[in-house]
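What follows is a set of structures to go through.
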Structure P
Amino acid sequence: MDWYTNIPNDEPCITARGFWDWVRRHRTMDLPRIGGRDVVLGFLTLEPVADRCAERWGAEKVPRQIWSANLYALPTGRGSIWIYTAGVGAPLTIGKMEMLIGLGAERFIFVGYGGALQGNLNVGDCVIPTAAIREEGTSYHYAPPSAEPVPTERMVDLLTHVAIQRGVAVRRGTVWSTDAVFRELKSKVRKFQNHGVLAVDMETSAIFTVGMYYGVDTAVLLTISDSLANEQHEFFFATPEFEKRAQLSYEIVLEVARRIVNG
């Protein structure tokens, strides 16, 4: 099924900007306006990690939620950092990303977790994707199957630099994004291992594709939380080492966002 169409002058029936225009007309509430210098931090989690980080960093909760996710503003120098829970899975992540683009967002950094495919990736290592294999469905509504999703190079370089400064082991390369957690087949794992694919997640390929579609900046930082490298699922969640390194990844993306905002 060809989900993507590129018909001249064709338009969606509803857009995020159109939705926010309706909200402004029909509801008496102020909506946040995200400036071009601002950076949005999206946490690819189900747990309220973003809320805990925002509170610890002194961010202010704004009145409007983004699809039931709290949104926080952290003024920093020449702009603001916006913090929210992006969720898990490409459809939810991209729906919220669209809503934030509709409010003016132009620069996104996402932080989440990934499953290692390579045996030399350890718990808490950081993977910074430079490309992504599209096995989720959402991206095919934004680009044809031939499109190769990539992030914004300067943001990837800054993420890498800050992570190394913080003493974190960093790997850059391709990740595999899939909707089907329980269909990560051993044959696929072997194939992607042989092609040097570093890790698996659920959102990166869609994030990069949508960023390219709208011309907004994107980057992703994944902390290794589990491993499929030996064709058996090894969990690192809730271990002290993982928790420590995950917290460090949140501080890394905050520092990168600050540097970008202050230019």
Structure Q
Amino acid sequence: MRIGISPFATTRETALELSRMAVEGGLDTLWLGDGYLTNPDFTGWAGGMESLTELAWLAGRCPAARTGITAAVLTLRDPAWLAKQANTLHRLAGGGFVLVVTPGFWPHDLDARGIAFNRRGAVFETRLDELRGLLADDGLSPGPPDDGPPALWLAGGAATMARAAARGLPFQSSRTTPDDLAAVARRYFDAGGTFLAHRTRLEYGSHGVTGNVVDWKANTGSVDQLVDTVGRYAALGVQDLSVIPGQDDATSLRTVEILAAEVVPQL
């Protein structure tokens, strides 16, 4: 199972330090989320930048890392420009690029762009078909490299998971503990899904996670507990784990240090 982190921080320097620690410690992917309007959960360097721009910057500073966006709100993005950006990052990032797309989570983001929240699925379907074609289009500049376009995954709820299984695309679930994920994983694989990824909040220590609008059902605990948690995700068939390691600079730095030095070596 591959493991990566989101270098969420309050400063440029801390974001770089988190990225460096992660990549040098075997956490080989740098992930960022996506959003449109101001959100108190994801300010500044904690996910508030334009994601693809920040990922390009991180890829330049950490050339061995794979980068990934999780997840680009496809209903808010132009498919042709997203394909160009994704193919560019896939060529430039030494470890490649993963494009995860979703119909959207925040109603106010969609409302601001004139898209009714209850229509996001239909818009997503149309743009997904267009995006898949554009990623492989040699007529765009740049087109895909010789080894093909970047990996395309889906993320979202049950309807999006069903789309992923039906189309033979990887699916990235999120915000669940291993206990909660077990039923989701069974449904996905029973429907014919072949590649399951997951995005979770994983923190070292006994503190609680507070102050977030989204209930991440965070996994917190000792080194042994974190090793057990990651192992349980793997046992469910998760092949790629995206970790949000903290809720501030201190918890992020502490968790990434522990993951790199003590958790990853035991896996």
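Points worth noting:
- Given 0.10 for FRET efficiency 1/(1 + (r/R0)^6) of positions 143 and 239 (r between Cβ atoms, R0 = 25 Å, to 0.05), calculated: source structure among P, Q: P
- Largest in mean count of other Cβ atoms within 10 Å over residues 151-158 among the labelled structures P, Q is structure Q.
- Test item: relative contact order in percent (Cα under 8 Å, 6 or more apart) calculated as 21, pick one of P, Q: Q
- Origin of the derived value -12500 (helix-only ellipticity at 222 nm (-39500 (n - 2.57) for each DSSP H run of 4 or more, over all residues; to 500); candidates P, Q): Q
- Entry that produces 6, 22, 28, 23, 13, 5, 1 once P(r) over Cα pairs in 5 Å bins from 0, in percent, for residues 63-102 alone is calculated, selected from P, Q: P
- Comparison of P, Q by mean count of other Cβ atoms within 10 Å over residues 135-142 - largest value held by: P
- Ranked by mean count of other Cβ atoms within 10 Å over residues 31-38, structures P, Q are led by Q, which has the greatest value.
The numbers here are math on the coordinates, done by the rules we state, and not lab data. Note that the structure is predicted; figures quoted are calculated from it, not measured. Cβ atoms are built from the backbone, for glycine too; each structure is taken alone.
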